[in-house]
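Heads up, there are several structures right after this.
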Structure I
Amino acid sequence: MNPAEQKNEQTRRTSFVDTNIIIVAFAYRNCDVLSLIGQLYEEIYIHQMVLRELQIGPVNARVQQFIDAGTWTLFDPDDSSCLDDDSYEAYRQNVKEIHDGFHRLNQKKIADGRPVKSTANLGEIHCLAAAHLLNAQYICSNDYEIQEVIDDEQLIVFLGEEGSPSRIIQDTLEDLCVLFVEKGLMSRKESRKLLSASCQGDSDYVRKKKMERLDHRLAQT
């Protein structure tokens, strides 16, 4: 069954994984975070665009192992076995609309006096477009613009046999740290180490705020 045909299956916890999460997870050496991510979702997709962005040899090779083992599914819109002509056209329309959504976000940020990212958001745009096409409820990414685009553009997927509408959900690294603890896959101490390791490039203030937010959420689990 190709990815486009899976849209009508019963609700599954399905996620697209973005480049930034993969790189952070791979860099953490205390445990195999990428494998743990696989235990949070019933189905994991990686977009061909994201795979192309993983130019660091060992990271790309590790992800390819998951694809070869069948635990992750490669979404390649240019592969006819992945999308038929109608689904491909719907996907391309999704890409255009979400690209426009990121442009509208930039305009809003300028009006609000907020800084605008200099990157093109290609991986995020294509992941969201594919998730919307396949009715995948989750996108696993640490790009905080994604949630704002989801909310502003009201990106809805339809889940289960009855097609219940639900907004796409972003799981950030912080969310993953909480989920790991909730599912018994990681201790609180280890989840704090994981998030802290990802904050090395942040200012002391930003790092402190991130850790305080995680601690607050962990205290409620």
Structure II
Amino acid sequence: MPDIPRPGIRDVPVRYSIIKRAADILGGLAGCAVTGVLFCFVAPCILVRSPGPVFFVQRRMGKNGRPFYMYKFRSMDTDAEARKKELEKLNQSGDGMTFKLKNDPRIIDSGKVDKYGNPTGFGHFIRKHSIDEFPQFFNVLKGDMSLVGTRPPTPEEYARYTPYQQSRLDIKPGITGLWQVSGRSKIKDFNEIMRLDREYIDNRCLRLDIKILLKTIPSVITGEGAQ
């Protein structure tokens, strides 16, 4: 990406910030309750198919580059992070700024496919419908994340960012956001992700947050754009 100057951040009304945090707390509480119910079904499936921790805990970079630990239901084998390096050459993200791999062999039950070659395993199922993301409601409740924002990168990804790209963390990261509801994993160009993130940052308001949340629901149910 060209050396684009780091943009400023638009001030938002105090009322918006208060309402957004109140919504995060209420949404976080509701989401944690749903996560507890899902745990009763998801945990046994993970343990049977891939013995090991139920939760995947990973260090991510939050607002202004502050690190925090993000939680997910584990959808990959326990050695997934160790195997990532050997799969880098297969990365389908052309610019290498993110890691995208169709039919990732590290995903639990990755060998299960239908007659058309589409993955049908448990790991793919919970990823397709974002069930693995539900523990992040705890991050929202803690204040590490928001319901709506930009996605938090890993420290390794963040270290490669230019000052302009770092500006996507001028706000609190979110469980969902504008680029997720605009194509999810179909968007492999990091420049396009940056454009959508900046569009959200520059135009964020209560109406836009509600619009994104409403668009997230059918996206999760249908699994549209997931990988």
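None of the figures in this text is laboratory data; all of them are computed from the coordinates on show. Predicted, not measured: the structure shown is a model, and the values here were computed from it. Cβ atoms are built from the backbone, for glycine too; each structure is taken alone.
With Rg and Dmax of the Cα atoms in Å, for residues 50-121 alone derived from the coordinates and found to be 16.8, 47, which of I, II does the value describe?
Value 16.8, 47 for Rg and Dmax of the Cα atoms in Å, for residues 50-121 alone corresponds to I out of I, II.
Rank structures I, II by FRET efficiency 1/(1 + (r/R0)^6) of positions 114 and 210 (r between Cβ atoms, R0 = 25 Å, to 0.05) and report only the one at the top, that is, the highest.
Largest calculated value belongs to I.
Looking at structures I, II, which one was helix-only ellipticity at 222 nm (-39500 (n - 2.57) for each DSSP H run of 4 or more, over all residues; to 500) calculated from, given that it came out as -13500? Provide the component values of the computation, followed by the final result.
Values: I: -17000; II: -13500.
Of the options listed, only II reproduces it.
Right, something else. When distance in nm of label points 7 Å out along Cα→Cβ at positions 130 and 186 is calculated, the result is 1.5; to which of the structures I, II does this value belong?
II
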